[in-house]
Structure I
Amino acid sequence: MKKILLSLTVIVGVVACNSKPEGFVLNGTLTGDVENGTQIFIRKIGENNQPYDIDTTTVENGKFTVSGPADSPDLIYVFIDKIQGYTPVVAEKGEIELSAQKDSLNFAKVKGTVQNDIFFDYLSESRALSDQAMSIQKDMQTADEATVNSLRDEFAELQEEYKNFELDFIKNNPNGLISALLIEKGLNTRIVESEEAQKMYDALTPEIKETQPAKNILKSLEAAKAREEKGKSTAIGATAPDFSGPTPDGKELSLKEAMGKVTIIDFWAAWCKPCRVENPNVVNVYNKYHSKGLNIIGVSLDRKEEDWKKAIADDKLSWNHISSLDYFNDAVAKLYNVEAIPATFILDENGVIVAKNLRGPELESKISELLQ
């Protein structure tokens, strides 16, 4: 969760000393033999997700106090000099109490204001799911192949559970700063579509809509809507746009010429490790179903011709291939709005896109269904 929290970018002002509780007052209590005079750094996240100091103070007898303005809720981070970890805190009007063991700053208790109560409810639940994920990943390191496959399925289910947890949390807490941060993250990582994000944004309370994360959502919504509009041409149900490109032997091949009863458009590259890992599965599917009408056209995003041709030979990819050797600037990749690989589009006999980005058993299951 550290990466998730530190990727939530907020624009802030400088915290100034303020003895009155018109802004926030953060009272910290630390255990674990923290020396008097140890520096406390209050930081926010700036450009390029880099933390920067907005205030400092020192520890005296295991305690410290920091105060500052809080016109609207904002996220800050508490660091202790020469000690690993940090504690996120929502700076809002009122007195905030932080208690932590010096070697467990990530698990500090923060309470005293509405936003921190909401935020730490979220953290408690998300950490429980994260612990499960870490446990599965640890088990995968020593498991046999059959168990690894089972654990992968379990991990995928947990990822879906985590996604649903965050979406439900947003909907149940429209008055939380963390909800705005999660909507922004969901848009930027494309976990949620613009229509769903718009509804969640509309449900936020007026106070939260005044925060910088909520303002960032509006910018992200504009970009997402433009991206989704562009993507309609390659959405499921759309007729796949035709294209052509140079083959390994220098000829020109079009999608129409390469189509079968079922066609897979496979965007990949020799340098793409996930692509190379998936290739044996695609080979098995092709060998099993080619005689029944399956065709594949591989669109490589390689830069070097020799790398492209060698990967085709090494992985025994005996289907049609094209490439302009232009990386993600490839015209076909742009036509299909491909921004990450592997990416696949499955077409029926009429050239209609019926599925996207299926791998492993899901790919074979779909091909089998279409060729029945």
Structure II
Amino acid sequence: MGMVGGGTDAFIGAIHRLAAFMDGQIELVCGCFSVNPEVSISSGKSYYLPENRVYKTYQEMFENEARLPEGERMDFVTIVTPNFAHFDPAMMALENGFHVVIDKPITFTLDEALKLKAKIQQTGLLLALTHTYSGYPAVKEARERVRRGDLGKIRKIFVEYPQGWLSSKLEDAGNAQASWRTDPKRSGKAGCMGDIGTHAHHLAEYITGLKTKEVCAELNVFVPGRLLDDDGAVLLRFDNGARGVLMATQIAAGEENAIRIRVYGDKGGIDWFQHEPNTLYVKWSDKPTEIVRTGQGYMSDIAKHNTRTPGGHPEGYLEAFANIYRNFSLTLRAKMNNTQPKPEWLDFPTVEDGIRGMQFIDVVVESGYNNDKKWYKWPE
């Protein structure tokens, strides 16, 4: 793989590399690691890449890599830049014949996401979106149990993602992560809802297989002078008639990444909490609650495929992230070898998930800032 962004001064780049390398299926062969050429070059040296495969611009990287023979050039690029810098390198990669992995949200605007979809349809190339929380084995087990009808018809979904790290105005204190995530010119039209609300929404649709049809939202800015929302709540109506409540906040002082989802059908419910990621609670009205643990023989095949260690050996955020990279790489390898990928390999978020995320941002911002308590239909 090649990499755009992810220099030694960036947080998420290291996470992507650790996840990509975990299963020995992927190696880093080139990159443009920063808009600052000096940082890109120094980062490339620290990653032990040859000088001629460390680039000062991503444009130079794509042009030079495209001229290399197959088997030497990169097969795909991972893009780990702030939101405003997703679309251009992703489009240029596709235009030069390279597959793409990209951090969420997929682009700066919905229009850009739709253009990426059109280019993917034209080229037949692959794109994976790193919605990390869908990679947990317990989450995949929850999805499988919903799919096979264990819970009956889904009626109610509660999903929440509280953080507390933006309880003060860190963007004015030199915090680089806070600076770009609260800047509409770099983050987009949504702050908290674009950053973590999209994760919560994707998790709700991923586990249930349902699609949101209407929303009624409230967005808030609690920290004085902040330019984007740092808190919000959304009522959801799904295509099967189910109702949902989504909460995302970055001003819940003391909270870390406490994402949690509860799904209830007419037969039972499930409860998953990232702080205890290897446990899934399955609840019934006529018998005791089940405590389902990953790594056990009773797990579904899809959960087993995404589990690396025996029960009692915790797997967490990095392993969930790695599952996206592994499934993508297995699918890409099959495509390159003109073979059919196994169904479980295709289990990673795609451009369609990215479009759903951008639609979520658009409709929630429209509803949330109008604050008229009306229901807003999902954008086409």
Structure III
Amino acid sequence: MDSTAYWVGFNKVIGIGPARLRALLDYFGDIEAAWHGDPADLEDAGLDRRSLANLLAARSSLNLAQEMERLEQAGVQVVTWQSEDYPANLRNIHDAPPLLYVKGTLLPEDDWAVAVVGTRRASVYGKEATRLLSAELARNGVTVVSGLAVGIDSVAHQAALEAGGRTIAVLGSGLDVIYPEQNRRLAEAIVQRGALITEYPLGTQPERSNFPPRNRIISGLSLGVVVVEAGARSGALITADFALEQGREVFAVPGSIFQKSCEGTNRLIQDGAKPVLSAADVLEELNLAQVAQQAEVRAAVPTTPTEKALLDLLSEEPVHVDELGRAADLPAATVASTLALLELKGLARQVGGMSYVLAREGRLEYRVE
């Protein structure tokens, strides 16, 4: 049986999340061995009594072959921690979901993603601001991520599609349970030009408790989160909190001080979020102004051992080109030309005085050919 089936099995066991599954993998070495593990060994690996009981019950009741067949019939792909196409941005958060159910396509260019989120009770102002920002981001090659909810989320997805761009919707339910129902047609359009994704198995209903964990995936997929319009208790603020925990940039669109639906966004700005007056503010802050060109160069020119060597020496702290040359034992001309190419790829950035830092995209993993 394909090992993916065991990932699906664990995904259906209540009480085994990212931390416990990682501990099981460390103990047993692979997912199949963990699934078939002896109860005593499973306890040694860190499972408490309830989680162990749930796993044993799942092993006796689940037909994993049938589960995989259900997914295939539903047109759903499974992406796991071990999959090459697991989203690189999401992989880097501390509680990355071990498994994603995907309908549509995830592409390498989705590394350049920005979340656009906000209230379900959007005003005309909020909808127009969302439409403007999302369309402009999409036209600049940025994938727009949101949650398929009514209001700001729906407008963000729709605007990205109308602009000819890509968009990803993260659900708080199974992929066969589109919520809200009124967005079913929008969901079908997203599958054609992006993806619907969730960590919840088929058949999972949109319970209220599913949405806060869903929000960590929205921010985790993205380089930054734009909150367009949000009240004081909006779920969009939970997404912003996750973004801060994950080291993502948080942006907010200023709103009227007299409008309750803008209270949350105005408070974000007061607390340090970057105000957004146009998509250019986001593109510039995230170094995304040349995404299309960076994607073209990245596809045409694979990362070389020399590029990899210099990337490994870069961090958020500026390093002078001379120091890079000495550390990598490379000629100055080679260092200069390689850094220029890394800048064009969006992997490195010059910060003045012939010093360089690792651009946000430089944290992603690239193959060496």
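Coordinate-derived values only; no laboratory data. Computed from a predicted model, the values in this text were never measured in an experiment. Cβ atoms are built from the backbone, for glycine too; each structure is taken alone.
Observations, loosely collected:
- Mean count of other Cβ atoms within 10 Å over residues 262-269 - highest-scoring structure of I, II, III: I
- Parent structure of the calculated result 13.5, given that mean count of other Cβ atoms within 10 Å over residues 222-229 is the read-out and I, II, III the choices: I
- Label whose coordinates, when Rg and Dmax of the Cα atoms in Å is calculated, return 21.9, 64 (choices I, II, III): III
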